[in-house]
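These are the structures, in structure tokens.
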Structure I
Amino acid sequence: MATKPRINKLVVIGVGLIGGSFALALKKARMVRQVVGVGRSRKNLKDALRLGVIDKAETDAAHAVAGADLVLVGAPVGQMPGIFARIAPFLSPHTVVTDAGSTKQDVIKSARKHLGAHFPMFVPAHPIAGTEHSGAAAAFPELFRDRNLILLPQKETKAAAVRLVRSAWAACGANIVKLEAEEHDEIFGAVSHLPHVVAFALVNLLGQRRDAKRLLGFSGGGLRDTVRIAGSSPEMWRDICVANRGALVPLLDGYISELEAARASLAAGDGDALESMFLAAQQARARWLVKRK
């Protein structure tokens, strides 16, 4: 006998890589009966329908969330305050709202402000998964398998809401980890947001050269590996970096100091200093890779 889906109606606001993969994973797990996708791009919504990522498309989030069991806000974090304000009056008392934002202090603050009395039904979350591709066409159900999912329930958050969100992500194959919002933003400023800024900056540097086309024609795997994430959504990463600037600016200062030290060693022809710097980095990377196995 088939298991009855725990979610009769799932609404995904922002049917991109994350939101689309969430929907596909829950469909594959037979945990959801109907998926309604909300977005600004009609083409992307048509792609999502054609590919079976969603069952119904809407452009008005307020209309879409009526009667929903679970709402996932997968839009860029800069759009979330407006989305929360738009949907709040139309949420059913039982509707659980969650998000997939890469920054958490700002999202929680805006949810508390704009969701108002519905805030106890909001479960902040962040799936640690992704690729450099975007849009519904990039979604696939295995994206979250064996990847971490950060849950950040607040003191007001209802236990039933946390259980539903936890079970949904577990059905996607994710490993559930709890963090505080400030700790989350500090960690991911270092291991995610800073690398994206570095990749975008390096591509800009090379792309602005007069001989960029010829130069990049000679590039190999080293450059491709280093700048892969510069193919990510500029809008999404603009919002993430601005939202987490409190953590990101000091990290950038530290990175600039490392670059200045490398420049000084190069200018002085100090190979020993360079080798020492490179060796320390190599050893740190080796320790990190051992821990990941």
Structure II
Amino acid sequence: MASGDTITSSEYIQHHLTNLTFGRLPDGSWGIAHSAAEAKAMGFWALHLDSLFWSVGLAALFSYFFYKAAQNATAGVPGKLQNFVEMMVDFVEDSVKGSFSGRNPLIAPLALTVFCWVFLMNLMDLVPVDLIPRIAAEIGIGHMKIVPTTDPNITFGLALGVFALIIYYSIKIKGVGGFVHELTGMPFQTENVALKPVFFVINLFLEGVNLIAKPISLSLRLFGNLYAGEMIFILIALMYGSGIVMGLFGGALQFVWAVFHVLVITLQAFIFMTLTIVYLDMAHNEH
């Protein structure tokens, strides 16, 4: 959308909520969608290029700074970057010690990666909503969403990665038989041979729902909170085109919401990390 176009409020909101989508166009060719309708028509196999770009870019940024801190680590007087990284490592280590009862060297690095990566993706919500989309429009890119965690594809991808680890460690620690028994042997138990098949089905249904609910709740919680936050920023931005008084009020309102939103983005990253640790702890328990 060109920077000089005049659009309605609904078009402005729709534009900011549409991803830069690559997929199969109605004529059978492959390319980038030019509207929300075209993006929707591309179906399941479409790629959200902006979400992929920003999520991978932020992961690379996190990895670079932590790698640089590790390379320059010293036992003497630490620099600012080393101090920050050590503070983050201590914070995550305390969280793991408090929530994970097993022994697995993967959990702490995974928790650190999850927290920092989700936090950085959430932090993009504090960038002014029109800044990067306007720059993108100047170079011919029609849509640009910069908050990856407002895209359910990203949050479900993260949650399914955690879910895969839950299944893997559940089978590795308990064995296939132990994992199946965990799904079918609780919460209802009986010594009656005739009732065992009935309880088997009931337990499998209840525990299966409980298992599937983990990645769904993990992803939707993060997506819902960040999507709502982004929507509020977009609605406040609409006030800037309604005169000087409303513009000033919108600026003050946006500052207040941004300060509050700092707590939201940090809390959501912490919750995602903590639930990841707790779910993996449950996968390691053999009771």
Structure III
Amino acid sequence: MKKYKPTSPGVRQRTTIEYRSLLSGDKKKKSLTKKIKQHAGRNNRGVITMRHQGGGHKKLYRMIDFRQEKLAIPATVKTVEYDPYRSAFISLVVYKDGEQRYILCGKGMQVGDTIVTSEDAPIQPGNRTQLKRIPIGQFVYNVEIRPEGGGKLARSAGSHLEVLGTANGFTDLKMPSREVRRVPDRCFATIGEVSNPDHNLVSIGKAGRNRWLGIRPTVRGSAMNPVDHKYGGGEGKQRRGTKRPKDIWGNITGGKKTRNKKKWSSKHIIKRRATKKR
């Protein structure tokens, strides 16, 4: 982590990641980028459905290959780059047939490394293979939920899943939330952990830096008027006045399970994540 001299209140607490020592310094591959229109949290009618979004620096989306379906074709890591749309780093890999694609960069992956996706790939960081071949206790990321469905689990910076065992056509995976989920053992997963594990240690330092990221200010409900929030109004600081915490529309927010009871993958959850305070 990089710290700064306290030349101003905004810089005093600021910390950033030393990208110069972690990235290769190469420019983005233009043919693998596209512009995504920013909607600032609004739907097709212009109504705000997700608050506190808007503004921010303009950016280009990098098209990431989460499937990596080119089997048994070795690829060489050409670059390690920053991606403004995600917390992890990405890598441009060049396959032996000449095709270039962006993939999620694994922890410790460097320029010149060789990786491969195959049903009999060696169990080495960066390689991608089926879950039934991965030994117990191994960390994996970019894991598929359905065969040939592309990686869906463990894609953010520093995240990984732990393989607990394989039996009866399924593999048990331990999530970062300590939830245990069962996934078909024919699904592919990448060996190792996602890059940039220090992402959660970054201190923003000032409100303006959040605006650069497209995050608008959040106002406390107790600072609003009674017409605007359930906690608004009163002289001075007031207690909440309700037994359970609620949002601006009166919906319960604390400790309430939000998962759809009819979700198709609920039957594959062996152990639910902890929802109460420890």
**Request:** Identify the structure, out of I, II, III, from whose coordinates FRET efficiency 1/(1 + (r/R0)^6) of positions 92 and 140 (r between Cβ atoms, R0 = 30 Å, to 0.05) was calculated to give 0.85.
**Result:** III
**Prompt:** Here helix-only ellipticity at 222 nm (-39500 (n - 2.57) for each DSSP H run of 4 or more, over all residues; to 500) has been calculated and equals -24000, so which of I, II, III was it run on?
**Reply:** II
**Fill in**
One of I, II, III was used to calculate semi-axes √(5λ) of the Cα gyration tensor in Å, yielding 40, 27, 18; that structure is II
**If P(r) over Cα pairs in 10 Å bins from 0, in percent, for residues 52-203 alone is computed and equals 11, 41, 33, 12, 2, the structure in I, II, III** = III
**Message:** Please compute distance in nm of label points 7 Å out along Cα→Cβ at positions 20 and 188 for structures I, II, III and give me the label with the greatest value.
**Reply:** II
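Coordinate-derived values only; no laboratory data. Predicted model, so just to flag it, every value in this text is computed and none were measured. Cβ atoms are built from the backbone, for glycine too; each structure is taken alone.
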